[in-house]
Structure I
Amino acid sequence: MSDRSPQSGLGGSRSVAGWVWVAAFIALAVFVGWRLGLTDLWRTVPTPEGPVRLPNGFAGVDHPFHTVRAELLRRELAEGRILRWVGQHQGGYPVEFYPLGAAWLDLGVWALGFGALPMTIAHKFAVAAVFLLPGAAWVLLARRDGWQAGVAFLALATHVAVPGAWWHGGYTELVQWGLVTNVAGAVCALFMLLWLTAFLDRGRRVDAILAMAAGAAALLTNPRSAVALAVAAVAALLATLWQPTTARSRVWTIVGRLVLAGVGIGLLAAPELLSLARFVNLYTFVHYGDYESARAFLDSSATAVSTPVLAAGLAGMAVGLALPGRPLTRAVAIALPLYAGVTLLAAANPDSPLVPQLEATRLMPFQRLLTITLAAVFAGWLFERVAARWSVRRPDLSDAALVALGVAILAFWLRPGGAEFYEPGPPEAPQRGLFPVVGTAAPQQVDLEAAVRSVADAGSGTALLTIGSALSWHQQLWAPLWTARPLFYDDWLWYWRSDHAGPPGYVFTRGHFYPQPALALEPGYFQTHGIGAVVVAGPTRTDAAASPLLRLIRSGSDYDAYIVRDPTTTLTAGGANVTDPVFANGRAGGSAVSEGPVTARVNSFPRWRAKIGGHPDAIDVTGAGHMRFGAAAPGERVEIIYAVDALDWLGRVLALAGVALLGWLAWPRRQRRVAG
């Protein structure tokens, strides 16, 4: 097999003009954007009150959760604060336990639109960007390793066409289910692998900067990405050392570059990493799935990309290991078996103290990207050799064959027939790609907004409980868009505490939902969580209508809104409600009416600080995971504040040091190779 150095133009294609390939990728991106609904951003929907024009974003499963987080981030920044505690989600959580990388991406898209787009649409564009972004990584690999541009085109076509199941990192997981952080973290890890390998091989500072930024972005989007980053670092090192031209004296130079990149990533992500190291014992992750055997893992690997693509990927792994002069390809070929081995190890040891929060099935997105990369490489290598036997114009013929294969894959997975609309839920992967998904431009969304707004300020100082969904899963999670009060849900997607005081039948290990949500409409539940209003859909509407604890405020086509007749505020003193209540992310307070201990119905966390009359007081944790402190006198101001401690400041200083390191590397007068 001959060495092939990178050529000029996109992917090193020597006969097809670069602009033609740019046009081809743009055409594919436009087609995918059209199928994702980027040309259908607003719709007018009929309602009993008349037609309403709505933003048509993604509405299924996790999308409400992520869109709302981005909007909360925007609101906090507009108030001059950093979002560190999200109080509108089942008692609240620290952002480090579900970091804001994807929310920052949504906010960036919103900013690019100069604030003219609602966050619902900004999120839709951000998801489309994450979906298409691997194409840029494959173009990078083609350019650096001298593959035909058609290799990158084929990989992107395969990625967008084959949907996979909900944990595989394809269209189903990202667009239908909205598991944005898992997929975005894997995409960042792929970029980090390629840029890190390029840096270790050539020592260019721009590659170091990009590798550090991609690695930190992966961690700040999803800490689970640390597994992919570790494998990527090992693969990049082995791929760089595994070259005939690597002199022994150069080994330490390469190792030094790897250490530099690792330090940069660690510094940039220091606030996240320090927090997780400090508080990991407070976080519990419910495992919804696992691989029961190696065969189950192999079957899932095939479903993630399709059996033919998996077979081509394994063949491409052999090609990548054998070909000289293509370090990025070799790094991917090394990373695939390493990562699969780590996944199997995690699946075989689900209770390991080293990875107590790791669900092995959630690791598949990075493996999927590696497999698709190598499958496209194998096709490019094979077509080159076939073309060499038939024609001297090899780039023309092999590129044409790669494009034709990519178009064929798209046509196969987008073929007519099958279900017109796939509902999320079944573990089986859909048999079509780019299928329609539920959107927010629906009468149910109008009704939910009206219901939430009708009680947005009712029962000052209390929380709002939302029950039921009339539009896909978790529609109730949109509620924080229309109210700033604390929110509780009957089905809330993700959680970090095992001591939540749910109604009878709720068991943390079975999932974050109430099996019988009507049982939450009881005085004990209302008092425990400080519920002052209820918005309800579905069968529980009948129970709410019959409850003497509730007073109807609004009756809608899908959602009814009630206020609690005798509510309990989020903070109480001496068992009595506080007056002049205040609630914000990271702060809650009020004035005591009765003398006695103060109870804050907010999830406890070590950063919380309590004050009575302006003086600090020690906090105890209640049986429901809430906070209790001191003894307030009537008229005294009581409050809890989410504080910044010394280790938090250390994390921020380290992150600034990471930014300074990037600045030093980017300084024009120092644009030379690092350590050699």
Structure II
Amino acid sequence: MKRFLFFIFCAAVASRAGATGVDTTRARVLDGVTVLGTRAAREVVPVQVLAGEELRRLSAFSVADAIRYFAGVQVKDYGGIGGLKTVNVRAMGSHHVGVFYDGVELGNAQNGVVDLGRFSLDNVEAVSLYNGQKSATLQTARDFASASAVYLTMRVPTFDEGKGFNARASVKGGSFGTVNPAVTWERRLGEGLSSSLGAGYVYTTGRYKFSYRQKNGYDTTETRRNGEVRALRVEPGLFGKFRGGDWKARVYLYHSERGYPGAAVREEPGKFSHQDWQRDLDLFAQASARASVGPRYDVQFNAKWGYNELHYRSDPRLDVTTMYIDNRYRQREVYLSSAHRVTLVEGWSASLSADFQWNALDADLFDFVYPRRYTALAAAATAVQLPRFSAQASVLGTFTRETARGDGAAAPDRRKFTPTVAASWQPWGERGANFRVFYKRVFRVPTFNDLYYTFIGNKNLNPEYTTQVDAGVTFARALAGGGHVAVRVDVYYNEVTDKIVAMPTSNQFRWTMMNLGFVEVRGAEVAVKRSWRGGERWWLDALVNYTFQRARDLTNPGSEFHGGQIPYIPRHAASLVLGGGYGTWEFKYSFIYTGERYSASANIPENHVKPWYTSDLAVSRSVRRRGGEARVTVEVNNLFNQQYEVVRWYPMPGTNVYVKLGITI
């Protein structure tokens, strides 16, 4: 019986990449691929991609701005360029979204949140969103560990014949005193060896007008203050190729100082006095190598070292709503990974990957326990491909051990195993529809803040578990004249159990973390892409996304609010992107709609948050000369000056205008 079950496990698996040896973890920019296209039709799990020219044409300041155009995504934006921006996919929470920078996950053991507003698009070649996990089997064990994942594929230098360097420079400026220069330099160092250096700086006052709303509606106009940002980004890289493989190494440095304007609630008549200030230093270095050793064996190695420093200040003499805080936090991380894939027979492969990660958090808080976490992950996967059927199955084992200062202060050791099964079927061949289904079980380890934060942490917390079931179909077809049409439909069911929530204890000033939550999500996504091509003179692309989500809080059956929509998840959301060009001119129009929401699980009028929409427009012209190109772009965001809030009491900017000049040689 055991042999039979093992055979079924192996035969029920697969990724197209694992079977054929094609490397799907590398970015391949296909003509016309945006969120849908021919690449999405061949994936075993749902994937959305913005790449190449489509990504460049968006009026996007950061990665967070680009992700807004994906279906099933909510970006929590706390206002302005400097506000915190986190992503929530299919209503499972930001902690269940893995963010990968060039194949290695961006971590934050302190609070588990990655601020996507800090990552510029200047050096990004593609942004991809996977529900579940990638179809590839040759990947790190960490790739199997998230309920959904955002992949930032960074640019690797390529050179025209006889050319030894590439250079790009741009400057963007406009509303709110914003200035954003950026440069990239790429150099060929020898046969199969190249380097790059990217740098950028952002300054903004963060001041903008907004309408202050009371129960009777908007009554006056105020100015958003304390949103000043100064941020420096530096990204050097080194890249090499060798027989049968390649390697790359990158360093990322980000330093910023910013104010946090806080919630727009008057502490006293006519006054919004928020003076919180934060300084960040993020520094990490990572390297990876991939090789094919013979026709049937592939191997991949990754390594990373990271350091993060956060300094937060608030002063009650400047803001009467806060207590005096002057705290410093320091995180350190070491990460190692190896992955191996063997093609057993034509159409059948198996892989094994193992990761080790060490995290440490230091702080100058009173009675801090200085936690250390040792994490080992091991993933076994197998894949099979038939002419019209593909499948993949994997099992991930996660093992953690923690230490903390003080007797009995550390959380208990954890050993968990979680499975994934995915399959796709093309009954009518490559030109027909692609049907797919996947099941995945995932858990997340509580963050250091959940476990150890002074007066709040609970070292006995259980991990949060998620269960995902998805069924979908994709249809894509090239049309006469060079255009194409693509349609993707997915329905899904998600559960989050043992959800970690904060609960009050003896008084309202002391809270603790507890496992109380249970969330059920039923949803559907529809995306349609249509493109037209008029030879080499003109082109037009249209993309429409629609998402329906019924995300209910089922934590307390006895509550009168049992079954209410969870905070900030709209039942209906949609987006439209139109892009076109004629000769050297290009335009882009985007419309994003988010339906009504509630700021708490109690779906009552006092917690109601109005629906909002924005329209953005960009027009650009390129001038090509021998050896280079100059491009001028004018962007008008929030074209109709919509007054709206993504998060309640955090007003967003009205109409804002930017001009960008870019030169490539």
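Some values worked out for this structure:
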item: Structure responsible for 17, 29, 19, 16, 12, 6, 1, with P(r) over Cα pairs in 10 Å bins from 0, in percent, for residues 518-589 alone calculated and labels I, II on offer; result: II
item: Top of I, II by relative contact order in percent (Cα under 8 Å, 6 or more apart), largest first; result: I
item: Among I, II, which structure scores highest (criterion: FRET efficiency 1/(1 + (r/R0)^6) of positions 134 and 286 (r between Cβ atoms, R0 = 25 Å, to 0.05)); result: II
item: Answer label among I, II for the case where distance in nm of label points 7 Å out along Cα→Cβ at positions 254 and 278, calculated from the coordinates, equals 3.9; result: I
item: Structure responsible for 26.5, with mean count of other Cβ atoms within 10 Å over residues 62-69 calculated and labels I, II on offer; result: I
item: Which entry (I, II) yields the derived value -1000 for helix-only ellipticity at 222 nm (-39500 (n - 2.57) for each DSSP H run of 4 or more, over all residues; to 500); result: II
item: Distance in nm of label points 7 Å out along Cα→Cβ at positions 190 and 326 derived as 1.7 - corresponding label from I, II; result: I
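Quick note: the coordinates plus some simple rules give every number you see, no bench work behind them. These numbers come from a predicted model, not from an experiment. Cβ atoms are built from the backbone, for glycine too; each structure is taken alone.
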